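Structures are listed in the sections that come next.
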Structure I
Amino acid sequence: MGLLVVLNELSHPALEEPSPSVQSGGAAIDGLVTILRRLRAHRPDFALITDAPLPLLMTHLCPTWQPDSRNRDKRQFLKQLAAKSPFTSITAHDDQECIQYKMKGQEARGLGAAHLVDGLGLSLNLYPLWDLSAVELARSVLDEDDEGALKLIEDTVNVKHVSTADHVEGHRSWLCQRGLQDLHSGVQLWVEREAHFPDLRFLPRVEAQIHGLQPLALHAVKRLLAAFQSAVTDWRSVRAVTGPTWPGKVTPEHEQRRKLCWFNDPATGRQELFDTHMRYTPGAGRLHFRWDATGEVVVVAHIGQKLGM
């Protein structure tokens with residue numbers, strides 16, 4: 001299942017309530033588009049769930065925004081997103097009949113739905129209250145004990161949340177790695193590689209190698225690739241000249257074996273040296289890579305047995 005992003009209905013006035021100022025409403029829509037574009041860059045498979053049809057909501061927030069020709073590209077983007085993610089009731093979930101979520105005493109259906117589906121809460125940046133990368137909710141659950149008697153269980157939960165582009169970047173690793181457990185074949189992993197590992201680039205020769213991964217090796221490779229993605233994400237916050245800190249022991253090939261580590265890289269149009277590798281188990285699995293400092297990506301050239309074997 002793709003990532004579900006649920007709009008927080010508490011972060012904007014309902015359709016029957018007064019609209020914000022034109023300036024505030026327009027800025028909120030612009031901010032929303034920026035966030036959604038950032039999310040799409042990390043998770044092209046995400047779908048947006050809103051408490052009202054998106055076009056109606058945009059008109060209510062700022063009546064002059066959609067007719068403005070300067071917003072044509074943004075308007076087209078939202079139109080395409082709405083077609084992919086049609087309006088659906090955020091209360092249409094069987095579990096919500098027995099669960100209630102509240103934020104500071106006010107029912108929070110959208111954020112609660114995001115928690116239920118392990119998704120992402122999204123707020124319009126109209127109020128400082130929502131400038132948070134995680135929101136704490138009070139949860140009440142009506143459950144049966146072993147004897148069939150109903151009891152109320154109350155606790156607090158945290159929901160991953162965004163209201164600015166910076167919040168999206170803060171969730172970058174989670175966005176990329178979420179759903180990896182649902183990839184049960186190398187074919188799936190290859191198809192969805194850009195969604196889960198946006199800072200990794202794979203040479204064409206790696207496709208067949210990933211397709212051929214057996215279940216145990218597939219699990220190990222997914223874990224290793226996710227660790228590489230996290231390493232690049234962490235590096236972006238410090239930008240060390242030496243590059244990312246790799247998630248384990250990196251081994252260079254011996255001098256006499258380096259001749260096996262040259263591969264053609266279509267992105268540069270020349271042979272590149274991939275003489276560093278990390279191992280994975282089971283078996284003697286190797287992942288050969290290099291750090292492309294110009295493109296700020298990890299380039300993967302080989303996944304499989306020891307080169308030359």
Structure II
Amino acid sequence: MARNAGASSRELRRVVGASVIGATIEWYDFFLYGIVAGIVFNKLYFPADDPVVSILLAYTTFAVGFVARPVGGLIFGHFGDKLGRKSMLIITLMIMGVATVAIGLLPTYQQIGIAAPILLLLLRIAQGIGIGGEWGGAVLMAYEYAPENKRGFFASIPQIGLALGLCLASGVTAIVSMLPEEQFMSWGWRIGFVGSVVLILVGMYIRLKVQETPEFEEVKASNKAAAIPFFVLLKEYPRNVLLGMGVRYIDGVFFNVFAVFSIVYLANYVKVPRTTALWLVTLAAFVMVFTIPMFGRLSDR
């Protein structure tokens with residue numbers, strides 16, 4: 001059975017669209033935390049005695065999400081191979097949505113003391129697990145549906161969700177940061193988190209209409225799935241795994257310096273207005289929407 005057998009153009013468009021929309025929502029939630037961490041969480045969820053320490057603690061909770069991502073990838077990658085991509089993508093969307101809305105409703109350090117940063121940390125771990133299962137699953141679903149000669153292009157399309165998610169997160173924060181400082185710190189920053197419930201519901205509706213990939217259905221019907229697919233991957237493709245991890249490590253470091261830390265750096269040290277810094281990141285993320293598929297298409301040549 002061919003990789004894309006049984007996959008019509010309509011099905012392919014539906015799958016790719018669902019992957020992009022789902023990835024956009026999850027990356028929006030993930031980056032919203034990082035953007036707000038250095039301008040809100042350091043003041044509301046940690047002791048404010050030392051501003052530098054507070055910022056470091058806030059970004060530590062942001063970093064914990066990256067530690068949790070491989071865990072989510074392993075868990076949902078395993079069960080995605082066993083039970084299907086679709087069901088795992090729905091679950092990861094729910095995990096991310098619940099965690100994000102809960103952050104928007106979380107009481108501050110002054111209100112509940114040490115419980116505030118602890119709960120914030122746990123919710124960030126949940127976000128990391130959710131995005132860890134989401135990203136690989138969305139890319140894999142688009143890849144398995146794609147024509148053989150366009151796999152690079154179609155596998156790059158879900159990655160547009162990262163750019164759109166960052167664009168949306170920084171744009172929303174830029175808009176609410178135009179509120180008076182007292183209102184922004186009191187309730188304005190929460191709008192982006194609580195409002196994500198609307199995006200989650202839209203994403204759930206779309207993903208429920210997507211079918212499993214023909215390739216997964218073929219493996220399921222043949223009962224050829226490995227007991228623990230991850231071990232097979234490490235045994236047969238160790239070099240590819242290490243290369244993939246290395247490439248993503250380099251990309252991830254530089255990208256998150258640009259996407260998250262640059263906002264605090266520009267606002268606190270270069271004295272660029274916070275709203276301006278947020279719009280600059282939004283503009284850069286918008287440019288990525290076009291460059292990502294361009295390089296995806298080049299990879300097929």
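Just so it is clear, none of the values below were taken in a lab; they were calculated from the coordinates. Since we're looking at a predicted model, the values are computed, not measured. Cβ atoms are built from the backbone, for glycine too; each structure is taken alone.
Structure data summary
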{"read-out": "Structure (I, II) behind the derived value 18.6 of mean count of other Cβ atoms within 10 Å over residues 48-55", "value": "I"}
{"read-out": "Structure from which -9500 was derived, helix-only ellipticity at 222 nm (-39500 (n - 2.57) for each DSSP H run of 4 or more, over all residues; to 500), options I, II", "value": "I"}
{"read-out": "Read-out FRET efficiency 1/(1 + (r/R0)^6) of positions 112 and 256 (r between Cβ atoms, R0 = 25 Å, to 0.05), computed value 0.00, structure in I, II", "value": "I"}
{"read-out": "When relative contact order in percent (Cα under 8 Å, 6 or more apart) is computed for each of I, II, the largest belongs to", "value": "II"}
{"read-out": "Given 42, 25, 16 for semi-axes √(5λ) of the Cα gyration tensor in Å, calculated: source structure among I, II", "value": "I"}
{"read-out": "Of the structures I, II, the one that 21.0 was derived from, the read-out being mean count of other Cβ atoms within 10 Å over residues 40-47", "value": "II"}
